Structure 1
Amino acid sequence: MIGRFNMRISLKSVVVLLISLLLFWAVLLLQIPSSFSLHFHAYSFWTFLVVLVLYYLSFRLPDMFGIPVSISLTMILFAITLSYKWTSGYSDNLIIGGLLPYKDGKNYYLGANLILNGLPMIRAGQATERPLFPGFLASVLLLTGQNLKIALAIITQLTGIGLFLSARQVRISFGALAAGVYATLMYFYIQPLIGYPLSESLGFLSGCLGFTLLWIASHSRKRKDLLLGISVLMVAVSARAGAFFIFPMLVLWVGWIFREQQNFSSKAAVYAFISVMIGYFLFNSIYSHLLSIPSGSTFGNFSYALYGQVRGGTGWHSAIDELGTRNPSIVYRAALEYFFEHPISLFIGFAKAYRDFFLPGDRGIFPFWDYARQSWLNLVLWLGTIALLARGLSLSFKGIRSNLSSLLVAVFTGIFLSIPFLPPIDGGARFYASTMPFFFVLPAVAIRQLQLGTNQSLQFENDTPAEWMIYRFGSAALLILVVIAPVAIKSLGVPPPLELPGCPSEQKPFILEFHPGSYLDLVKDGSSICGFIPDVCLDDFEGNNIELTTDDFYQVLLSLVKSDDSNARIIPASDLIENNFHYFYFSYPFLRENMSTNLLSGCAVELRTNNQSIYKVESILP
């Protein structure tokens, strides 16, 4: 098999592929004006139409040209979307100035840095509940010299590659139009999350690879493809807690496709069940233990979602607001008591979850969010996609005796059963990042049938063992980066030596690690060149901040810069003295002339805001 693989991949193909991948970095370095890249920052009907046409035309080309053109298109789309954040100074409740992690993201970043220093992630918030992504982020940061800017770009590019690889299988089996629709829906699903240091990116990437491997397994019926596909999909659903009910459905599917002359292979199903359970405990329990995460932390936030559903779909915040605690055991107990008193309320919550999932709106699964403009066009697009989804599902049920059709039915059923326990009110469509390939392929099924004009069973049109090897090696490499490398990094990591600085009583001593590409400089007009991170123009930072009127953190930060006579540098870091995360504010006069990768220590005044802590640096020690 390796020999055949080497013969099929020529030097010319490798060079063309590398050029396609380098386009991603070329677009970022071009520093495209944000006035243009803004069109790829969020969904609009006309952008959707343009992307759909471009994908369709690229997939229509013969493979010799179609593969490099379609992957180049994907790289350009992802790079332009990321470029907007890098050139606009965009800020919201998840990212600061287009780069720095905020709120949920800062917990993942903190967790990654704790792993790099060989420390437990006890104080890393959501990172302890979903530790696979901070582990993955730690691996990528290590490879980039802890350069956050480059690390996030690499993760963005890998996410785009995952989309392309999954779309490639759809193209092979269903043709150009079906693949174009699939790739476009997938792009606009992940588009709002591109550039954020969040677990959805790993869930989406590994979900695409798991989808591709299981797609191949439905054809090859090779146990190694099944095992690898289930393992990668388990990583996806564990990284971004998602539709776990797909796994019992996959167990049934495995028993079905290996049935031979029987109606069902119990032996194959048992092996699949054992594989699922091993994967679950390995990636969620054992992995957490090896990273010194307290037991019970993983998926502890599920208790909040369940409480909200029991209360009739009030959302996860209701548990904290009403019970005044973040202890999962207390929340579970309160949810059970309320259920026994008001059982109908749970089913009301379930009904609201299905409503929010399928109907138009910013909580829905379809990426048609721009309702302020061209609303009737968006409504037509939504109705058309829903019709294709229903038709694709119907066709899959009709052809359920085929391996591929039964796979799509099984996974859709798992997703559908999971919706009440992943209510969109708690996070919109983000919960489903790991399983979107299985969902958005169903409209492609309907398109394929419309083109053929028959009810043929879904099947492969081409046999591509060379490409299969790429998927297998790529998935194995991802598992190493996500699961094995972080454990090794933590075990080998050593906290830097600390010498506690002496500070006045009203100031706090700090020691932090400073790394290139992991900070922002807020630049006042005319004082220096700005407009590309880490140099953010202050006017852009203020004008493109959608949380400025509601978040006191941004208000305090902006007030500090405006009252200062110079520019400012913001460094998100863990204070190594107490391992607490802060945003360190440096006025330019306090900066060292040469701030290469090293330790910084000094004294600061702590400014508390509702959600974050700002350390305004008053002195830096030699």
Structure 2
Amino acid sequence: MKTFRVELLPDNIILSVPGGTNLLKAIQESGMSIESPCGGHGTCGKCTVKLVSGTVLEPSAYQLNQELKELGYILACQVHVKDDLTLEIPEFARLTKHKVLLGDEQSEEQKKVYARYPLDPLAKRLYLEIQKPGLENQISDLDRVKAHLLKQHQIEKVDITLECLRKLSDCLRQEDWQITVTLIYIEGTYHMTDVVAGHLLEPVYAVAVDVGTTTVVTTLVDLKSGTVIDSVGTYNKQAKYGSDVISRIIYCDEHPEGLAELQQAIISTINELLEELVVKNKLTKDDILLMSVAGNTIMMHLLMQMKAAYLRLEPYIPGAVQFPTFRALELGLNIGKEAPIVIVPAVSSYVGGDITAGVLATGIIESEQLTLLIDIGTNGELVLGNNEWMVTCSCSAGPAFEGSGISCGMRAMNGAIEKVTIDAETLSITYGVIGNTKPLGICGSGIICLISELKERGIIDRSGQMDLKAKSTRIRIGNEGREYVIAYADECEGQKDIAITESDIKNLLRAKAAIFAGIRTMLAKVEMDVEDIDRFYIAGGFGNSINIKEAIKLGLLSDISLDKYKYVGNTSVQGAISVLLSIEALEKVYHIGESMTYLELSVGNAFMDEFIAALFIPHTHLELFKSINNESFN
């Protein structure tokens, strides 16, 4: 088969590509990651590259801005290589480091989270001074150690690895029957995984991982002291197969090797972060004895290379919600090969371990106060309850909050507009950009802020339609109809206007309507009103960037006292850390998963009725948002 030369600028990457190869796939296989929220179906218009030289055969119509077409841009997913090509990969098409919510894990607030349960880590090293044997006391070395663990540490169930057993007898005699044993708690039993002669004083390291649909965070923990050492995060490499979990499931269904590719993408993401932690903290991979992982149910299926197709088909049944403990070697994770991987249990197909971990971290199950926990993302998950009862549900908001389905939308990366202000008198616009660079696009938090400002300044009406009679000179008729220019080309890194269209606004309104309808429907099912809620917790990276006032004005969040709202950060990784630090916390998170009642919102018409009512700004029923016109709110 004839091959062609493909050069990627400005990176000066030269590829040798077999004829007929999909250009997007060729670029991805080179190691470069570019945007592809739709998974390469040609509908999102994000995998945009500039054709510098060469010829391509393109479909006559696909989702790409006419302005970009005229500048020579093409959609990589819609091109099959038939010629030598030189391409420029623009910054706005690249997947780069995300703005990842790591959290100040050493803050006093976080210390309270980890102190909620007694420090009794899943992995520990114990120094033992063993009674020497004699002719009158001839029990075996292993039984002697087990007897000491029971008497001195009340540890009953202990088994031992073969490698450790082979070392045991020599180690006991090298330092006059003084040894240090490494024990790891797995499913009710302590496993003795190592033994050394004498008193070993080194820290005991473990890693907690939050596997999100968009981002992944890994946190290094010293189990001996109960402290967090370091955290790093990045985007989930699965993003190149689609921005949402459904797109990724479909990719697996359509490609024979799809499931293996998706698993390898997330394993590669985690391993790169592990390597960063190891190098930064001058460790070796074998120093990490244990890992806990929290994430949504579909992410866990893909991590373990389990078929996830049935999770998106009615009646939405997962392969499992509680998972066995695996070894790192089985999953290809680069820590100690025998290190256990503890998966935080889920509740259902669309309420995963990230939510049970969040309930654990926030202490909802220990409190008398009625609490609503909400994690806003592609799939919005809600938990309502206290120490007596808890209900949970999920509502598919779609990827608009992550910048997908928005013409100039992007994830929360450097170059993303995240804050917008429109002057009440002059209608001039100012914006804040992640990384303090020239803008490349606008992310979810920026879109929420922008739409709220547009409505408040009379530029759009309650349905999101733009008023051509408004005084703003930024309203114009674009290729897709009415649009509002946020930043002109000469202000932008990508040398193209950044604008929001009426269609973009409608997409965001549908996303916010799904979240608000989920809250209303869940409250109705338990016969409660929003005013009954004592605390309203907002979790996750996207949630942490939301301006609560703007979100209420938009109709995304309920119009209740601002004092009830609290950002709680990345509760998924917080819960995963707590599991590592305390056997009681591990047992509690399983109890949480089993005790929550899942509400399926697709049953009946209640959710759809609420959804339709919530498609306006802030809502069809303005009496639900009485404080918006109150001066004390503004």
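Read the figures in this text as sums done on the coordinates, not as results from a lab. Source: prediction; values computed, not measured. Cβ atoms are built from the backbone, for glycine too; each structure is taken alone.
Things worth noting here:
- Entry that produces 5.7 once distance in nm of label points 7 Å out along Cα→Cβ at positions 161 and 553 is calculated, selected from 1, 2: 2
- Once relative contact order in percent (Cα under 8 Å, 6 or more apart) is computed for every structure in 1, 2, the highest value turns out to be that of 1.
- Looking across 1, 2, the calculation of mean projected area of the Cα convex hull in nm² that yields 29.3 traces back to 1.
- Looking at distance in nm of label points 7 Å out along Cα→Cβ at positions 329 and 425 for structures 1, 2, the greatest value goes to 2.
- Each of 1, 2 could give helix-only ellipticity at 222 nm (-39500 (n - 2.57) for each DSSP H run of 4 or more, over all residues; to 500), but the derived value -8500 comes from 2.
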